1. So if we calculate relative contact order in percent (Cα under 8 Å, 6 or more apart) for every structure here (1, 2), which label has the highest result?
2. Taking distance in nm of label points 7 Å out along Cα→Cβ at positions 60 and 100 as the quantity of interest, name the structure among 1, 2 where it is greatest.
3. Assuming 2.8 is distance in nm of label points 7 Å out along Cα→Cβ at positions 84 and 116 as calculated from a single structure, say which of 1, 2 it is.
4. Starting from the value 0.70: which structure in 1, 2 was FRET efficiency 1/(1 + (r/R0)^6) of positions 108 and 156 (r between Cβ atoms, R0 = 25 Å, to 0.05) calculated from?
5. Please state which of the structures 1, 2 yields 117 when volume of the Cα convex hull per residue in Å³ is computed from it.
6. Quick check on the output: -19000 is helix-only ellipticity at 222 nm (-39500 (n - 2.57) for each DSSP H run of 4 or more, over all residues; to 500), derived from one of 1, 2. Which one produced it?
7. Assuming 12.8 is mean count of other Cβ atoms within 10 Å over residues 52-59 as calculated from a single structure, say which of 1, 2 it is.
Structure 1
Amino acid sequence: MTLKEKLQKLMDDLEKNKKKPGVMADLRCGLIPSREFRAWPHIARNGFNLELDRERIPALVTAFAFACQPDAASEKENMGDVLRRIACGNGGSDGLTTFALRFNRILACETSKEVALHLKAVLAMSKTQGIPINHKGLFWDLVKWETDESVRREWANHYFAVNKAKGKDAKGDEA
């Protein structure tokens with residue numbers, strides 16, 4: 001089974017189980033090292049190899065993100081957009097500067113495992129602030145994190161984009 005097929009199976013399984021508090025609680029343990037094992041059955045039954053970090057980590061983060069915030073964002077959005085919305089809070093851009101330190105620590109991560117540890121709090125904040133997540137995009141970004149520098153650049157572009165602060169998209173059109 002390909003990673004794409006595994007991801008689709010995982011997303012279908014998450015949708016099917018989103019009203020089951022026990023399953024969602026298990027998935028929210030996926031980014032807590034001492035409790036990660038509680039999420040393993042939900043990941044493994046969808047075909048992910050638990051011994052391969054390249055598969056396990058993105059699946060755990062995606063499942064954790066869904067368990068925290070099942071609302072899906074546009075496929076064009078990435079974690080740079082989520083972090084920007086958290087930083088800006090109630091419409092202001094003042095938080096971009098102070099939150100940039102956290103964002104830069106995420107960009108400096110060398111492995112998807114390091115990114116996962118930093119994203120745990122961010123994903124929990126997305127729920128409290130009602131910010132949707134592009135779950136599939138997050139999965140693929142983490143799969144590519146260690147081999148494709150463009151993922152970091154895309155997140156940074158979405159986070160620091162000047163046009164977004166003025167209510168315009170990257171092309172300059174009104175959002």
Structure 2
Amino acid sequence: MPKKNYAPEGEYIYNEQQKLRQWYVWFILALSLVLSSAFLINSFVNFMEGAPGAASFIVLGVLILFICLFFVISTAGSKLNVIATEEAIHFQWIPLNNKFNKVNWQNVQSIKLIRYKSMGYGMRISEKYGSIYNAFGGYAINIVTRGGNHFLIGTAKPHELEKVLVRLKDIHYFDYENQLEEN
């Protein structure tokens with residue numbers, strides 16, 4: 001039985017859910033499905049005509065089609081959840097990370113609200129930003145913890161998030177900087 005994904009406790013002072021909305025991602029996924037289906041149909045036609053080796057191409061076509069379907073289904077279910085409470089910021093990338101990551105505000109050394117150019121979406125590691133969680137847009141908060149961990153969490157609502165961070169920085173004693181105007 002799978003573990004239940006419990007949402008963070010406490011009153012939410014910020015809540016955002018982002019899904020992949022880039023048209024080119026969906027275009028590439030749809031194109032891969034069409035091409036893999038065409039390859040499979042062509043292989044089946046060749047098999048029916050008695051072409052030598054066509055059966056192995058059918059197996060390959062089925063494999064490619066299932067791989068494409070896997071990516072379409074996992075992309076359709078992908079989302080980034082970001083929740084802030086008075087005690088912590090919580091974030092998760094579904095389907096790769098089914099539990100919420102939690103960073104207590106008291107463990108935060110600094111946060112920068114930034115504009116950045118991203119060539120990728122999802123959950124990944126970067127030398128510059130550390131662990132990146134991003135679904136779309138060019139805005140994010142760059143968090144550095146007192147222990148030296150780095151996180152970049154994408155946001156589509158930078159001004160709403162800024163209001164929360166400005167209020168919390170004096171309560172939890174972390175440095176906050178808005179770099180939106182500078183970039």
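Where a number appears in this text, it was derived from the coordinates with a stated rule and is not lab data. From a predicted model like this one, the values you see are computed outputs, not experimental measurements. Cβ atoms are built from the backbone, for glycine too; each structure is taken alone.
1. Working: 1: 24; 2: 21.
Ranking 1, 2 on relative contact order in percent (Cα under 8 Å, 6 or more apart), first place is 1.
2. 2
3. Values: 1: 2.8; 2: 1.7.
Attributed to the structure labelled 1.
4. Going label by label, the one that fits is 2.
5. Answer for the origin of the read-out: 1.
6. 1
7. 2
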